[in-house]
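What follows draws every value from the coordinates through simple rules; no lab data is involved. Quick caveat: nothing in here was measured; it's all calculated off a predicted structure. Cβ atoms are built from the backbone, for glycine too; each structure is taken alone.
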Structure P
Amino acid sequence: MKTAIFGRKYWRAALTCFIINFFNQYTGVGVIFIYAGSLLKQFEKEAESNEEGGTEFPITPLQGSIMLGFIGTSGTIVSYFLI
């Protein structure tokens, strides 16, 4: 294990993995995926309760969650080929 992390042959790969993990944990993107359904429901309720005759919220919470999942998966696939 020590050789795989600190070995001369693998230091770039190990450093890249640590950097990706660091930015993944500290950017807060996971919070959006965890609370997407609740946030979209709240946006939908606020759009419906708008007294000035505003338009409806353009997507349902289910559609929004599916779109976020698709975007996340697409980003993962693209980053796989870039790294």
Structure Q
Amino acid sequence: MSDSIPAMNAIASLTNEVRALSAQVKTLSPQEPPRLLDDRAVAKTLGVSARTVFELRKLRQLRSVEIGARKLVSIAALNEFIAAREA
């Protein structure tokens, strides 16, 4: 029985080290940027109001996708919109 106590302590110590390393890996992992943006995020990117983004979508100048009741703009659509307006 006394031989199992050091082994249990070693296992507990290793478990704590694994948890600590796991937490570090999660913080080091790059986050994937969102692929779809709401009007506020698009507005912030373009430097305009969310209302302007709404109007651009309504006039079909800015493509969007509908998911449920939400209208979202893909990064690709945003890049196309910007490219079409570059001089």
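Please state which of the structures P, Q yields 0.7 when distance in nm of label points 7 Å out along Cα→Cβ at positions 40 and 64 is computed from it. Comparing all candidates, it corresponds to P. Name the one structure among P, Q that helix-only ellipticity at 222 nm (-39500 (n - 2.57) for each DSSP H run of 4 or more, over all residues; to 500) of -23500 was derived from. Going label by label, the one that fits is P.
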